[in-house]
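Just so you know, all these numbers are worked out from the coordinates, no wet-lab data involved. As the structure is a computational prediction, the values presented were derived from the model and not from experiment. Cβ atoms are built from the backbone, for glycine too; each structure is taken alone.
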Structure 1
Amino acid sequence: MLFEVMTPLGFTVRCTETYWEIIATVKHPAIAGRLDKVKHTLVDPDKIHRSQKDPDVLLFYCADQDRWICAVTRRLNGDGFLITAYPTDAIKAGELVWSK
């Protein structure tokens, strides 16, 4: 396990080292070297939105200079895991679940 952190919604999100390497090298290379920022986004986000396509998917957003870091999670049976993470210019549409 690379990390397991508690979210403000009261559930943990985990990610293995192998899966993080896939995110950082294959899915979204722009997030490489930003692991600490992704963990911070999960622990202390500015906003959390529910995906419009899948109600079990939550998008955690944290401001990062002039962009956002988005950490996408899924929660099943009380356990959460990181699906992906990436920098973005805009917050996706979806129900606002939590905000600072």
Structure 2
Amino acid sequence: MPKVIVAVLILAFGGYFARFIGASVTTYCKNAGVRDGELLGPLALYTVLAFIVPISLDHLDVGDDIIRQTFPIVPGGVVLALALAFGSGGQRWAAELLER
């Protein structure tokens, strides 16, 4: 039972921290005049949550090997997909961004 309580506390504090980070990034981007600031805030929130959830599951000893092995694979796949999408579809946008 103590492991469950600690895992729930990890999720709760991690959720509050993720929400704080997301709001901070959104506010900073608005103040700095970043065009895509509304997208970066939720992206930061979900990125922090993506690290918090496996930590709490690892604390519960739920699927130890599966979580530890798939956790680096999933973000790697997302980064590869974003790199391919940016490289093939965002060439014009990247050129405009570099000109600024």
Worksheet item: Of structures 1, 2, which gives 15.6 when mean count of other Cβ atoms within 10 Å over residues 32-39 is computed from the coordinates?
Response: 1
Discussion item. Of the structures labelled 1, 2, one was used to calculate P(r) over Cα pairs in 10 Å bins from 0, in percent, giving 17, 54, 29, 1. Name it.
Written reply: 1
Worksheet item: Thinking of 1, 2, which structure, once FRET efficiency 1/(1 + (r/R0)^6) of positions 16 and 88 (r between Cβ atoms, R0 = 35 Å, to 0.05) is computed, gives back 0.35?
Response: 2
Fill in: Entry that produces -4000 once helix-only ellipticity at 222 nm (-39500 (n - 2.57) for each DSSP H run of 4 or more, over all residues; to 500) is calculated, selected from 1, 2
1
